[in-house]
Structure 1
């Protein structure tokens, strides 16, 4: 498989506004692409389309050889569960589950044995300095803590594609460095592709290739 994700001539209208105008983007195994742009230019829309959560109004989305933009809802849900890790700006942690349970859930849905699930959860909690928070609920966490948990949840199943919408916005420099290193490890271990969106037009995270989303197009 030479391509993990391919967006071809993707267009999307939100309300009465044309947000994406013929976006082309291809990620191969091991690629890390950072899409930069100011607020309101369509980065979240792009991230949701790349994550198979939104369908384009025109153009195509191919994921692991599947024409996802024409696939059934069930097929897209299955692809997301098995192969895709997504971090959104709202974190969307399940409020009635503890941090540990939030991280364990995707592994349980994939049928990973309980012993292995627990080991992988403990490992990623340690990597992101979250061990002391494992029994807390999302409402008891700060914004930065919730963001780290959301990132951990996206990475824990070692997906083929990670899509992260503004993943560093609530993190301090040390946490950013830790997350970046963890992303590097997932890329190296399973050949994952990574798509990151950010309003940060300046910082160099030391990973990937930067592109700019402006007036609905990527350059």
Structure 2
């Protein structure tokens, strides 16, 4: 690997962000297929490639967003895999920091619960994205199937970034798994893990104007000594 390859990889990672506003311009299906085929090159346990994805674009995505937004207003949380019970310590601090960066960018002041709720519910509008992908994994593979799918999700997001596109991974849609299962006719033997809303980023939108920070090396890595 050359220095140019390393620099390109570092640049790709540093410039990637969770895109929360999109132009009304679907990504061509041939390009979506190309990105998925690239993402499939990530490693998985015994090369099982457990991901199975379901896609929408254009009118289909708008119909999904409208129906999901309405459904989420009254339906109870129901996920195939457990959501975090709580965030503690540095994980909660990082989560809160990300939230306040977003609220500050879009002009929501601290204490404005109506504003924060309104912004949160943009998840269920899929942030206006023209494209959407639902990621599922076989129930029989359990956490390791989900782990492998996480690698696929990362590779897909980087594939978007490499092409000047944007996306955001969304656990929120998995909180209404029965609805998503019915909408996409997902087989009962698969877990719904998350979704990805994606498309051409709206760089002028304030929701896309900030970058989250990353923890320093010493916080996430420990060398075994001796």
Structure 3
């Protein structure tokens, strides 16, 4: 079986190739290793192999792993659906929250960040596929939501995130990634004070090359590194 270190090497090589193929500097694409259901010892191996960003979906599961890797120089990202009543935990644990999709949630994050004496970096999750079962603000409402969030004192909007519809063929997802990149540029032109549209979190194990071609700066990859989830 390939080792975690070997898998990381292969994923990084694929990221470099995808970036270079579309004329991008590979350093503009950052790998977030998705560690949902992955035990702490295996995450430690990934950190020892050079990974420094990990993405978690659930607060309780993440807390135990973050404690286990307290001595590692790594950054933790929250990439799952976040309920307002869990914001108080997320703010204390994560450097970047990818999945803010409502003003109610943003206000609670802002309140908790004020308590911690920090500014919480976030991404706004956009439902570019208009799927009823998916979280995320509708594309048409994203600019207004970001304007409202920008008025909050303890939040810094860093960019956008999406979870596109699932397709077996990566090319079918390309229009969703393209829509998010177009929206990023549109919001950037609004010059909203305190908003940085520098990050696009999109692309996973099955489609990250296409996401990179469309402008992804954060790719969320788990299976290609840690294998299929149990």
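Values quoted throughout were computed directly from the atomic coordinates according to the rules given, and no laboratory measurement underlies them. Because the structure is a prediction, the values reported are computed rather than measured. Cβ atoms are built from the backbone, for glycine too; each structure is taken alone.
For this structure, a couple of remarks:
- Taking mean count of other Cβ atoms within 10 Å over residues 42-49 as the criterion, the largest value within structures 1, 2, 3 is that of 1.
- Value 20, calculated as relative contact order in percent (Cα under 8 Å, 6 or more apart), assigned to which of 1, 2, 3: 3
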